[in-house]
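Asks: Structures for review follow.
Read-outs: derived from the displayed coordinates by stated rules, not from any lab. Computed from a predicted model, the values in this text were never measured in an experiment. Cβ atoms are built from the backbone, for glycine too; each structure is taken alone.
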Structure P
Amino acid sequence: MPADGDHKDTKDTKNDKDRANEISHVVIGAAIEVHRIVGPGLLESAYEECLAHELALQGLRCLHQVPVALEYKGLTLGCAYRLDILVENLVVVEVKAVERLDPIHTAQVLTYLRMRQVWLGLLINFHVPVIRNGIKRVVLN
């Protein structure tokens, strides 16, 4: 559960899901633009900064390196994890620069979705010749 209070306590509404879908299209377009300009071969942190900047240029509010708290039987770890980018408090973006995406990367995004109570995530691997092949949509059921 988020420690910063930015999440909604209500269940996802249809409008939130529609907005998240719209945002995901913008994020994918921004990832394509970043990859087109800088290409593969950089560190994840560089792609994260470039993507966050591109999203800001497109008018989206995004936070990066967002602390994610973990609660376990009364114990709260205030910053157990850090998710890469949170866009408009509706879409989690996890940036990778790896040889291939593995199931553990998807599990990581699902964990962030559960902990932030967000419905949609994008797992984006920039270490590919064609960025569309490095994008995976992750949905919390």
Structure Q
Amino acid sequence: MIEEPKKYQTKSTQQIANMAIVNFQKYIRMRDSYNGGNCISCGKHIEWNNDCDAGHYISRRFKATLFDESNCHAQCKHCNQWLNGNIIEYRKNLINKIGEDSVNELEENYTSLMQRKRVDFIALNELYLKKCRGIRNE
């Protein structure tokens, strides 16, 4: 068995999962709006660290699509938090961005059973930390 990096040894699996979610969301915000971008729903100009959320098309509560990069895009806080994702406009713009087949696939597969283990969350956290560093270094 591979030994865990020290920074994870004192953390619970849930704490590591939360770290992975935070870094995934940070990556999505950076990916879509690091140098300025637009809300997937309303098109409003947003900056990754100001008035910007990582909005999921399929709710975060469905584990199969929680870390799916095609399911999560930069969204203004107004659309994400006050308009419940502004989902009708989100879907229209998502089709333009990733294609109707990909959107249909998300909609068909979101209820798939997904069981992640501690090692999976560690790998996801490390992946999204690395991706965030990569965007900063571009």
Structure R
Amino acid sequence: MIMADNGAVHPVPPTARGESGRIMRFLVAGAVNTGLSLMVYQAALFVMPHTPAYVLSYIIGILVAYFLYSRHVFGAPLNAARLPVFVLFYTASMVAGALLNAALIEGVGIMERLAIFITIAVILPVNYLGSRWCLRGGSR
């Protein structure tokens, strides 16, 4: 938290509050969250097929993302009213990602341990815009 001269409290430094700062923070927080999700996905593949492994890793990722993106990317308070919207958006994103991942594996023939990286690259920009909308109420 940063205290401005006018007494306002900002959760992120003033120099990092523009759109480019948000995008950079989203990428860093997303990298942390993606790393965690990838570890869960890769470990889960030892005990379950790729689709349930993807879903499990995504659910954990949604919860981590809500906290990281709210507090460290968009400077939004943790808000019980926004959480269901965030979860609904990420559930739709998860379904789209699972379908894409399955299509890459089963339709195109990409190895299941590699297809996830293509899926992430496709879903990433959609998730940034959706997260911003969910956590900030559509405002920039």
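Asks: Work out which structure the value -12500 belongs to, where helix-only ellipticity at 222 nm (-39500 (n - 2.57) for each DSSP H run of 4 or more, over all residues; to 500) was derived from one of P, Q, R. Numbers along the way, then the final one.
Replies: On the way: P: -12500; Q: -15000; R: -22500.
Among P, Q, R, the structure yielding -12500 for helix-only ellipticity at 222 nm (-39500 (n - 2.57) for each DSSP H run of 4 or more, over all residues; to 500) is P.
Asks: Using the calculated result 11.2, 33 for Rg and Dmax of the Cα atoms in Å, for residues 54-101 alone, pick out the matching structure from P, Q, R. Walk me through the numbers before you get to the answer.
Replies: Values: P: 13.6, 42; Q: 10.2, 28; R: 11.2, 33.
The read-out comes from structure R.
Asks: So if we calculate mean count of other Cβ atoms within 10 Å over residues 110-117 for every structure here (P, Q, R), which label has the highest result? Spell out each step's value before the answer.
Replies: On the way: P: 18.6; Q: 11.5; R: 15.9.
Structure P gives the largest value of mean count of other Cβ atoms within 10 Å over residues 110-117 among P, Q, R.
Asks: Computing relative contact order in percent (Cα under 8 Å, 6 or more apart) for each of P, Q, R, which one ends up highest?
Replies: On the way: P: 25; Q: 32; R: 22.
Between P, Q, R, the highest calculated value is found for Q.
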